[in-house]
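Please find the structures below.
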Structure 1
């Protein structure tokens, strides 16, 4: 009986992650109506069942890292809120693992998109240009190589985050 709330929570987090992935694929955005309630639910769950400080730290860490990535044009605003919500839901340890897997999944998705679109060379060149831009200009978005440019290949981070979250849910 004691572990029932954990099982239900894992099912809720999994359903959230999958819903976000579908939304990001379908609409190419992650609705605030998904992320804000998930953030609140994560914090409330951890207030009741323990781990609130870890959940709050992970939510804050997700927000700070997300804002930096947003500022350099690497992710959109919905991705920032998603990273924060997942932090609140998973706590620091689970969130760190989920994000490690998510970044790897996003790289694979992006690589697959570049190969499929026959734009691998241009994509790799863009990565180099972006790194040089940030090294010289700091944490500011490149004027053309950014998530706001519709002509750029963009991997739906919600899908990658779902992969990472699912990995965190099954990790022993």
Structure 2
């Protein structure tokens, strides 16, 4: 009789199938939203870490992991911005993300509106990567109460904005070989 009891693995597989079915529509909606922003050439070469965070930022978004997506997007943008500053001779080695944004602004590395959007993302990301005191202006709690929006909707919107910025930075920094 014990042989007929589902194993823990079989129970897990059933639970995952049910979870997949429950979230399928939302994932499809996010894939559909992402598609026009994800325009990429057929072949792209770049640093392994940078290319991985580019891919995983989108994957996290599709899966509904909006904070992860935001953090990965800013990692990609920081990599791309730092590499651009190095290529232009404005920095050797690396510096903080905030300093890189200041240098990008100073040397007009990107359009001013794009640099401002990058800085806005940095501020939204910071409470997730650097512990802030309660009530900090950029914390998720302060922001969703001030905006009178559900926190999940707010962070999803943040992730969408972040992905748009990421792909704009990606396209802006593309270089051709030859």
Structure 3
């Protein structure tokens, strides 16, 4: 949070401790200048999930299905499938906090998106547009967007090449994911 002169809200001494002074300081992108804004209306919901902050911004990760084979979310062209875990870049993603989107580590010009501007169930990669159909984050064990749709392995089939789409949450294993930071 910056003031009109570009000075940032800054916790003095960059210490995470009680009773530290907060003031304005030149921007240096330190953790002591990063803030989480919680609106009063959302406070109770945030408090319930305080232990679940979501994906770590810009830290590369794999998403592994919680189904028995633990297959990885994999980019194949513009689509998403599950496939056995390997060392390919097609299974490595990052979370962009400013656009609230998940992007391939190797191509941050695109984001995971619900096709047809959110009217379809298919997940694909599309140019970053910072729109609701591209906003996903981790909540508990689900990748969920702001309208409550979650990543879902189609039909609950734990096989290589199975499509990943979005669906209403029902809590089955084909909607649960493990984040593996790499």
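Here helix-only ellipticity at 222 nm (-39500 (n - 2.57) for each DSSP H run of 4 or more, over all residues; to 500) was calculated and came to -500; which of the structures 1, 2, 3 was it taken from? Intermediate values should be presented prior to the final figure.
Details: 1: -27000; 2: -23500; 3: -500.
The correct label is 3.
Of the structures labelled 1, 2, 3, one was used to calculate Rg/Rh (Cα atoms, Kirkwood Rh), giving 1.08. Name it. It would help to have the intermediate numbers written out before the result.
Values: 1: 1.01; 2: 1.08; 3: 1.03.
Derived from 2, not from the others.
If Rg and Dmax of the Cα atoms in Å, for residues 85-156 alone comes out at 14.6, 39 when worked out from the coordinates, which of 1, 2, 3 was used? All intermediate terms of the calculation are to be shown ahead of the outcome.
Details: 1: 14.6, 39; 2: 15.0, 44; 3: 11.9, 33.
This value belongs to structure 1.
Identify which of structures 1, 2, 3 gives the largest calculated value of relative contact order in percent (Cα under 8 Å, 6 or more apart). Numbers along the way, then the final one.
Values: 1: 33; 2: 24; 3: 19.
Once relative contact order in percent (Cα under 8 Å, 6 or more apart) is worked out for each structure, 1 has the highest.
Taken together, the values in this text are just the output of simple stated rules run on the coordinates, not laboratory data. Here the structure is a predicted model, which is why all the values come from computation and not from measurement.
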